[in-house]
1. With FRET efficiency 1/(1 + (r/R0)^6) of positions 90 and 178 (r between Cβ atoms, R0 = 35 Å, to 0.05) computed per structure, which member of P, Q shows the largest figure?
2. Can you rank P, Q by distance in nm of label points 7 Å out along Cα→Cβ at positions 98 and 138 and just name the one with the largest value?
3. Identify the structure, out of P, Q, from whose coordinates helix-only ellipticity at 222 nm (-39500 (n - 2.57) for each DSSP H run of 4 or more, over all residues; to 500) was calculated to give -20000.
4. Where is distance in nm of label points 7 Å out along Cα→Cβ at positions 122 and 154 largest, in which of P, Q?
5. Comparing mean count of other Cβ atoms within 10 Å over residues 2-9 across P, Q, which is largest?
6. Can you tell which of P, Q yields 0.94 when Rg/Rh (Cα atoms, Kirkwood Rh) is derived from it?
7. Taking FRET efficiency 1/(1 + (r/R0)^6) of positions 10 and 114 (r between Cβ atoms, R0 = 30 Å, to 0.05) for each of P, Q, which is largest?
8. Who wins on FRET efficiency 1/(1 + (r/R0)^6) of positions 146 and 186 (r between Cβ atoms, R0 = 30 Å, to 0.05) among P, Q, i.e. which is largest?
Structure P
Amino acid sequence: MTAAECKEKVDRLAELTRQAAKVKAEAEGLKAEFEKQAQEDLKDTKSKTVEYWGSAGAKVVVGNADTVKPVSMQMVKKLLGSVYPDFVKEETSYKMTEPCKRLMAMMFLGNYTEGTLDETIRAITQDGKTQRTLKKKLKGKYGKDTQTLIQVAGLKEQEASDWAYLTQEIIGWEWMVQVLAAAGWQGTPQEAVELVRAAVIVDEGVKVTVEMEKA
């Protein structure tokens, strides 16, 4: 699309996002009103639900629902004794933390380069003071590292971008090696990567977000 078309579509998407936020807020406000009314209408009754009718077959149903959240399943198990399996279905679930997801994705996709940050910095500059500053500031964040290399090392934008990309992959490699060492992994990093590629699936998706200045 042309620059003009792009600008038009960005403006349109931003406007639709504002409208969606406004509609959502209005809907939540109306729901709150129905909830408040339902509390009055259901008070002193055994009924769990109440219906409010609009036109063309539209209706709002408000129901009281009991949500049970166990504090101690061991106490429940003690209470129910031998019939516990009849009343409780035990399931095991696992949820990776965000750092774990980043590590798995990096290993699966091969987004790392073997090396050390110190070696990389020495290849970027021979100036000791600049080296020490880069050691503190380079964090493996591509955008920020690019700006750091421009401002601190005096690199041109494209050169800084290339080094920032490599730095990110090398820092990723060092992190992976550190995690494997802490985990007591006895094999090679490549064997760990092959294990990850057999253990998880990483789908590379595209995420679209809209950012707007607050009115």
Structure Q
Amino acid sequence: MKKTSLHALSETKLAKLQTLQIGNDCAVHSIVAAIELLTEVKLDPAEIIAEINRLWWRGRFYRLAPNSGITPPMQVRLVRYLAKQHNLPVEAQRLHLTPEVLRANAEAENLASLVTIYWWFGHSPAIYYRDQPKNYNQLNGASGHTMLFAAYDPEHKSGDLSTPWGFINSWVNAGTGLFWMEDATFRKAWGMPIPRWGKNVTVIISKENGNKLETI
């Protein structure tokens, strides 16, 4: 697969969309980055987090519990809620993509793709920052993590490792680079079949073009 990146932007410019998460809020930060990329509207992740925590107690569920995870179906609902609240020209849908289609999505000006990876106890997939050899994902427990797909570069390396998949990730505030994964590692973590959701689950955020919503 050839090299590509969201809106043909450089790694440095894409990295500026990153915001640092404090709790279990990677999905919120990914959604905020996607909305800013597509609409140039910058929402405050902290305000959204506080709001959806309050809404949970009122029976409106955009996360599993206050300060808990946000599943892909909930991510779709949250994007639609934010679009309505802030009058944003965006829509969301949940799809199951191949790595080839995911890479090709970066070339579409009206799309942003949120991917959620999963792993079991003791098998956290390695995620690297920029070209550094340090693994930033060394959690011991089973978990999941949502990131905004940002770039594919078959020549990118983190240390001596080939890491072609690049993501806007909520582990740094802005920063000077993206977070990267090895091909086999990403495919395995993204391709883990989850009951009811399936594998390679992707939340596609689309920007409206006039009165027509463009989709893949």
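Readers should treat all values here as calculations from the given coordinates under stated rules, not as data from a laboratory. None of these values were measured; they are calculated from a predicted model. Cβ atoms are built from the backbone, for glycine too; each structure is taken alone.
1. Once FRET efficiency 1/(1 + (r/R0)^6) of positions 90 and 178 (r between Cβ atoms, R0 = 35 Å, to 0.05) is tallied for P, Q, the winner is Q.
2. Sorting by distance in nm of label points 7 Å out along Cα→Cβ at positions 98 and 138 in descending order puts Q first.
3. P
4. Top value of distance in nm of label points 7 Å out along Cα→Cβ at positions 122 and 154, among P, Q, belongs to structure Q.
5. Q
6. Q
7. Of structures P, Q, the maximum of FRET efficiency 1/(1 + (r/R0)^6) of positions 10 and 114 (r between Cβ atoms, R0 = 30 Å, to 0.05) occurs in Q.
8. Top value of FRET efficiency 1/(1 + (r/R0)^6) of positions 146 and 186 (r between Cβ atoms, R0 = 30 Å, to 0.05), among P, Q, belongs to structure Q.
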